[in-house]
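Structures are listed in the sections that come next.
Taken together, the values in this text are just the output of simple stated rules run on the coordinates, not laboratory data. As the structure is a prediction and not an experimental result, all values here were calculated from the model. Cβ atoms are built from the backbone, for glycine too; each structure is taken alone.
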Structure I
Amino acid sequence: MRRRFFVERFDGRQARLTGEQAHHLGRVLRARPGQLYELSDGRAVWLGRVTRVGREAIEFVLLQPVTAMTPALHTVLLLAIVKFDRFEWCLEKATELGACEIVPLAAARSERHLVTAGEKRAARWQKILLESAQQARRVAPPMLHTVAAPETAFLRARDRAALAVLLSERAETPSLRTVLADRQAGTAVLAIGPEGGWTDPELALARQAGFFEASLGPQILRTETAVIAALAILNYALGTEGRLR
C-alpha cells in the first residue's frame, strides 16, 4: 500500500511537498524520481510520481485521481486536557477513528499548568494529527481548535450539532447505547471530561446547551479509553459507509 502525504495545494497537475514532510520522505524514506505516492490537498487525493528531490522540497507530477472515502458522520470531539502523553495519544486515536474536529477543553478539573502549557503546544498537536491522518489514509486531518472553556464549547456545539453527548460517571446516567438508540445525525458532538470527571456546574451547563448525558458502563475509564470506546460506538451507531471522492 502506497504512503500518503498532505500537500498545501495542487498546481494544475503539479504538487510540491515541503517542510518536515519533505525531509522525512527525502532523507528518511529516501524518495527517488519515478517513485509513486498518494498526495492529498485536504479535498482530493491524487497519485503522484516524484520528478525531483531537492533539499527543501520534493516535486511531483499528478497522474490520476485516487478514490477516497470521507466519513458521512461529522464528529466534533470536545476533549478535556489531561496529562500530555495521554492527551496526545487521544489525538492520535481520535484521528484514526475519524474525528473531524477536536476542541481541547480547559475543564475545571484539568490541571492548571497543563492548560497553560497546552496553549503553547498547538504546533506539536497539529503535527500529531497530520501524521496520524496520513497513517490512517484520511483525505484531511482533523481541524484543531484553540483551547476553550467548557461553557463556550457547549454553547457552540448546541448551535451546530444534531446530536450532542456528554460522557458522565453518574450512577443514574443512561448508557450510550440507550442514548443513541434510533437516532440519526449528520453531525455529532462528543464531550469527554478529565480524570476526576465533570463538576456539577459543568454538567448543568451541558444540560442547558442540550447535551444528553451518557455512560460507558459501571467501570471508571481513563480518558484515552473513553475516547476510543465512545468514538467506536458513535461510528457503529450513527456512521454509514461514507462518501466517495
Structure II
Amino acid sequence: MTKNRIAIVTGVTRLKGIGKAICTELANQGNDVFFTYFRDYDRTMPWGVDDNEPNLIQEEIKTFGVECEKIELDLSKIESIEKIFNQVEKTLGNPSILVNNAAYSTHTDIDNLTSDELDKHYFVNQRGTILLSLEFIRRFKLEKFGRIINLTTGQSQGAMGKEIAYAVTKAAIESFTRMIQYEIGFKNITINTVNPGITDTGWMDKETYDKFIHMSPKGRYGEPQDAANLIAFLASEKADWISGQIIHSEGGFFR
C-alpha cells in the first residue's frame, strides 16, 4: 500500500475545472489522488466536455510522481457513496482527505423551478456532500490526520440571480460544516468550507464576463488555481487548528 496520504476529490471532469486544479495541487504536495467524474452532466452544459479529458487529467496528476485512480459515477445515486470508498480502499488505501467539489447547477428562478429540478440539486449538492462526509468519518482509521473540505458559493454574501436551487442547497453545507466540527474533532478530523467566488473555468460568455468584472478590485476573476491553493493549504498539516470555518476566497470582490 502507498505511504502517501490519499485524497478523494469529487467532480473532476474538465481540464479547465476547479477540480482538476485541486487534484494537481494536492499531487504537487505529495498526495495520492482518487477522483470522480461524470461526463453526462457536463455534456448537457454550454461548455461541454471532451470524452478524453478525465484520462488527460489522470495522466497529468501522475507526472507529480504520485498514484492516481478515478471512477465515473453519478453522485445523485445513493449507491455511489459506498462505491467510491470501496474503490479507493481497494486501489490506493485508506483516505485521509476528502474534497467535496462536485456540484449540480442550472438556472432556476420563481417561474421555472420545479420539484424535479430542486431534487437534482439536492441529491448532489446537499445529500451527496453530507453522506460522503459521513462515510469518510465512519471509515476513518488514521489517528492523527483527517481533512474534509467542502465547496460552496457566495449565497451568504448576497443574492444570486436565477440560482435559487443551487444557492439554497449549497447553503446547507455551510450549516453542516459548522455543526459537524464538534462531532469529529476528537478524531483529529477538521472540516472547512471554501467559497471560491466567481471563477473563470470557461463557462462565461463575453456578456457575463463584462457584467461582473467591475466588481473586482484586481481587475480579474478567480482562476481554478486560486481555489486549489487554499484547499491544498486546508488539506495540509499547517491547517490543523482551522475547523468549522466558511472561507470566502473572492479576491476582494464587492457586491
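Quick check for you: by mean count of other Cβ atoms within 10 Å over residues 8-15, which of I, II is greatest? Top value of mean count of other Cβ atoms within 10 Å over residues 8-15, among I, II, belongs to structure II. Using distance in nm of label points 7 Å out along Cα→Cβ at positions 64 and 144 as the calculated read-out, with 3.6 as its value, let me know the right label among I, II. Source structure for this number: I. A value of -9500 for helix-only ellipticity at 222 nm (-39500 (n - 2.57) for each DSSP H run of 4 or more, over all residues; to 500), calculated from one of I, II, originates in structure I. Among I, II, considering only distance in nm of label points 7 Å out along Cα→Cβ at positions 48 and 136, which has the greatest calculated value? Max of distance in nm of label points 7 Å out along Cα→Cβ at positions 48 and 136: II.
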